[in-house]
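Pasting the structures here.
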Structure I
């Protein structure tokens, strides 16, 4: 098995984790760590035995694959340069900051046969993996993804920072076209949207209500599915799935009864699975687990949500004079 040369661009918390996952894989060598902060690049490079760089352009011809874990506002420029250089890319979310940029990235990867995997990590969450065979024509989905404020990710709004996780989960578990969107967003601590709610109606009849905040007092990540045969509750933090199903009435009874089944999941490592899936796609030249087209669908819906937020805000703006 030939050795693959990997690089990580962005030596922050997430980039550090990516570098460690690559280093743990057989047949992969971490060849370079890139960060505009040279001291940070040197520190992670020393840990992984890699070369430290401050300019991602120096990677051309030096590596086979790369994780882009830099701030979201830089994703398009860096990923585009890597794809043009013939390098396979695992691009952390958000795919880009605009739909036009995302489309250009998808167009760059496909003709050249490059692997472009989008880093929607929840696809690899043990709870979501376990949920796939259970989901059956859901009619309503409710999501809450709340987090206390940190400076990380504030170069983009909360839709691209956090809500994209739930948009991707919904689109992957119950794929359908969005036919209407209502949304509201509020900027609280930054100049962009920090708290958002979107209500989406899909052509399948599914309605999704998604609430996201990065200024919450405590962390919460939950998603609930209501479908004809079951109510399913997922707590991402606890990695627990609860399934409530309707059973026939007991002897002599008039009404059905609800039976609960709790699925306790084994502890997993979603990021290790994501990185391993990317490396496997690079080796086999197969479609990645989360394709550029998957990323585009999330970006298209994100843009639509933000557009509806602007319309809603304008409708409530105070008239001048």
Structure II
């Protein structure tokens, strides 16, 4: 024999199922007389709430959807921090990965199917207008990590990438370098901000910018390999090459090494992010560290704030980077 449902109570009393639902969920909209009749009918029919469905509704309200790209070495570290912060707020993380075959839009659609209470998207590679549309369609708080400025649609957590690159330029100029090339990957979400820092710092130093634009390539070791090939075609190498991130710098380092170009003896090399491979003795990369722990914590805090207070306005949280000097930079020979 099946268990009685709200529909059975509605049929028994000759009222709508919606009205029965209002009473049993203790929502406004029903008279005291109707409430008494529904509760008595529920008792007479032996109705009991579906605890599994109730727990599921409560559970989904405590889920935080996170989209990230495993190919980018910094994002798994941010995800690890998000897990730790979410545990502290008793939130469950639902993870969905962006790959070559899985676009950001598809990943977000997947997370929305889980009815997550909030979304964190790391490095979404979408325009501001596309992110605004996404935030409006999601109807839950959206936090974008890695890019963006203060706006009314979604929270932003990012590093001060321009300040980080400026610190790198100042460091290399202080060593005595005057010919500084910069490898720029326009497809990388924070590319514009980091390029701005390079151009500003070069202007402050009175030096001529030298930008190697990789175009639509993803900011990975492959982009660094291509940049290295472009450099080696020149008649004269710059004395220092600044990469938009560490993965690009590692690819560039491999190309220079195969060509017999000593780093830092002939060319000083820098990165950005301070990924784990940057500290290996075989790489020893001077770079800029953007704190993934703080970025993860800030992302969760922003989501929790707006889940708890939906009327709260989105905020901007900027993580200040720090210069990490290692053996890949030295005075020009």
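Any read-out appearing in this document is the output of simple, stated calculations on the displayed coordinates, not a laboratory observation. Quick caveat, the model's predicted, so the values are computed rather than measured. Cβ atoms are built from the backbone, for glycine too; each structure is taken alone.
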Q) From which structure (I, II) was Cα extents along the principal axes in Å calculated, if the value obtained is 73, 64, 39? A) I
Q | Answer label among I, II for the case where mean count of other Cβ atoms within 10 Å over residues 137-144, calculated from the coordinates, equals 17.5 | A | I
(Q) With helix-only ellipticity at 222 nm (-39500 (n - 2.57) for each DSSP H run of 4 or more, over all residues; to 500) coming out at -13500, pick the structure among I, II it was computed from. (A) II
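By the measure mean count of other Cβ atoms within 10 Å over residues 41-48, tell me the structure among I, II with the highest figure.
Answer by largest value of mean count of other Cβ atoms within 10 Å over residues 41-48: I.
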